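Please go over the structures that come below.
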Structure 1
Amino acid sequence: MEIRAFLAEITAKRGDSGFEGPVAGRIFEEFQKYSKEVSIDKLGNVSAQMGEIGEEGKKGPTVLVCAHMDEIGLIVTGIEENGFLRFWQIGGVDPHILPGGEVIVHGKEDLFGVIGHRPPHLSSSSPAAARLDELCIDIGLPKSKAEALVRVGDPISFRAPLTRLLNERVAGKTFDDRACVTAMIVAMEELSRVKLRCRVRFVATVQEEVGVRGAKVAAQALEPDLAVAFDVCHANMPGASPWETMPLGFVSLGKGPTLHPALFRRLEETAGALGIAIQADISSGRTHTDADSAFLANSGVPTALISLPLAYMHTMVETIALRDVREAGRLLAGFLKGVDEDWRDWLCV
């Protein structure tokens with residue numbers, strides 16, 4: 001697949017947590033290229049099955065692979081007398097990034113808007129970071145016309161087209177976590193050319209940004225033997241400690257108490273065999289990804305976490321390396337090719 005073009009398309013699709021329908025529809029179409037069993041569950045997760053469980057006595061495991069497709073966003077909470085829209089956040093939105101931002105208000109029709117804040121010339125105090133309750137969205141309409149098109153509770157998504165940078169890097173919104181959905185599809189494309197010895201359910205999950213909900217539903221329903229979650233981690237960026245970030249150019253493998261050490265070793269071995277540069281991403285407790293829900297589903301699921309380094313998380317200029325997306329997909333495909341009826345032997349070592 002052409003990664004940059006696909007990323008530009010799906011990051012432009014609306015998909016705030018709880019309102020993922022438009023991006024889910026596009027991912028559904030893409031999944032159909034590689035699977036005859038594609039579905040959307042009651043919560044909105046899009047899933048595709050590849051491979052088979054196998055014959056009795058030679059039974060490969062069922063593997064859940066998930067990456068969330070929802071994004072942070074905003075929601076309308078009121079309309080001022082001057083027609084400005086009040087709003088609140090969906091997910092972890094930092095008010096620092098909002099002034100001057102461009103948005104789409106999804107009312108009876110999509111309306112372009114800008115987020116305004118009073119300039120320093122009109123402030124009697126020293127400049128300070130804006131609070132959510134100080135900000136409004138200007139859609140250019142008086143109250144009567146705004147009320148005819150917008151209702152309290154309408155979702156608002158950010159408008160930030162993908163931008164090409166040098167060194168095969170791109171910036172934009174919603175790479176958290178649609179870059180990982182893309183990597184998952186890279187793996188599906190490669191796996192469509194081989195015969196798997198396990199059954200794999202690829203799931204683009206919903207509502208991760210507001211509580212890791214979609215992965216919980218998917219894992220409960222599938223009852224997998226193993227799980228691999230895909231998400232982003234913090235890449236090196238100005239002002240951030242190198243102890244808390246990862247360099248671009250590597251695929252990160254999660255390591256910590258909620259992630260199974262045998263799966264880490266297996267992924268590490270696969271990366272070595274494929275010549276894929278990796279680094280360990282350490283979590284001392286929760287990972288704050290879909291892995292947390294998969295790990296505790298039913299009676300427990302051995303889970304791994306593959307992460308893409310991403311700079312400026314939860315902003316409109318999230319930055320990734322396209323090569324990392326390709327390599328992460330290649331790593332996942334290589335790992336899944338090696339999962340067969342002997343999985344318990346290496347899982348327990």
Structure 2
Amino acid sequence: MSIAMYQKYFEALRENLAIKMGVSDISNIVIASNENSLIGLSLNELEFKYTSYPLECDRVDRLSFFIENSEAYDTRTIAGVVLSSLGAMKTFDRDFDDVEYFYQQVISGNLENKSWRTQCLNIEDEVLRVVFVIDVSSKHIEMAKQIVDECAPLREQDCSFINDSDEIVLIRSCKTEPSGNKLMSIAQQISLAIMSEIFEQPSIGIGCVSDRLNNLDKAYKTAKDALEIGYTFENRAKIYSYMNLGISRLISSISVEKCKAFLNEIFPQDILREIDADTMNTIQRFFDFDLNISLAARELYIHRNTLVYRLDRVQKLTGLDVRKFDDALLFKMAMLIQKHLISNRR
């Protein structure tokens with residue numbers, strides 16, 4: 001807790017308590033007191049007898065509270081009240097001075113009354129904010145945090161902090177509603193910067209836009225959901241935007257029983273499992289290129305006729321011609337549902 005906060009507290013007591021008291025540092029120098037003339041003196045230089053108590057709330061700085069021994073006051077009771085107050089102020093002070101701690105409490109939903117804190121921290125309530133959750137290994141978390149701060153410099157109303165041992169949270173404020181491409185560009189910039197420095201590709205979840213602080217915990221949850229859904233359904237990518245995971249989000253909310261029933265209708269006798277990994281990859285790339293045979297074949301480094309042959313084989317096996325939109329949609333949903341079921345077995 002800052003010296004100024006201690007001094008402010010003792011000044012508030014000055015009018016009601018004439019008994020001398022204050023806080024001394026590790027060198028026994030008075031750093032705050034309700035008697036200004038005592039500040040800067042050593043405890044050995046005090047002209048009155050006193051009792052000293054260690055401040056449990058300041059173990060790092062090893063500060064002590066001292067109070068004059070006086071027959072006019074119940075010294076022990078006053079000391080107990082002051083020590084309790086200073087302990088409470090330590091938490092109070094962090095709420096006011098530590099912006100990262102404030103946002104950490106907001107996104108976790110532990111801070112119900114935010115308005116009185118925002119005034120002291122100069123944090124505006126009705127601001128558009130986007131939450132990015134950046135997942136990296138714990139051994140690189142500190143360096144990754146520095147990289148995030150360098151490639152996405154914090155502006156007013158922005159904040160970044162390490163939330164868990166392997167999670168960095170970036171809260172980005174926006175003057176206008178950000179486009180999906182803009183948010184994806186920020187995430188890609190962060191990803192490339194981290195990969196170039198620590199040779200690890202992070203996973204990044206982008207949440208929904210929050211229009212005020214009360215909704216920031218929901219925005220954080222959508223960023224976490226984007227990561228979880230992305231891991232299950234889009235594991236080839238490493239950046240997942242909650243707003244771009246429409247079908248995957250829908251499927252993740254469907255019960256396992258209904259998913260199994262759907263697969264049995266589309267592919268009786270578990271035919272989907274008979275398709276080898278190479279063919280499944282071919283179909284996935286075909287979908288990635290919007291059912292364009294030429295582009296998909298070029299990406300796969302195979303002849304166009306080879307791709308057509310593979311798609312014909314899939315049609316004979318499943319009865320679905322993935323070159324047609326309706327059949328492609330059914331097959332795509334079946335692929336996602338199968339991933340969903342595999343994920344639920346873990």
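Structures compared: 1, 2; top value of distance in nm of label points 7 Å out along Cα→Cβ at positions 4 and 316, i.e. the largest, recorded for 2.
Can you tell which of 1, 2 yields -0.87, -1.12 when log10 I(q)/I(0) by the Debye sum over Cα atoms at q = 0.11, 0.14 Å⁻¹ is derived from it? This figure was derived from 2.
From 1, 2, which structure was relative contact order in percent (Cα under 8 Å, 6 or more apart) = 23 calculated on? Corresponding structure: 1. I have -16000 for helix-only ellipticity at 222 nm (-39500 (n - 2.57) for each DSSP H run of 4 or more, over all residues; to 500), calculated from one of the structures 1, 2. Which structure is it? This value belongs to structure 2. When distance in nm of label points 7 Å out along Cα→Cβ at positions 52 and 284 is calculated for each of 1, 2, the greatest value falls to 2.
Here, each number is a calculation from the coordinates, and none is a lab measurement. Please read these numbers as outputs of a predicted model, since none were measured by experiment. Cβ atoms are built from the backbone, for glycine too; each structure is taken alone.
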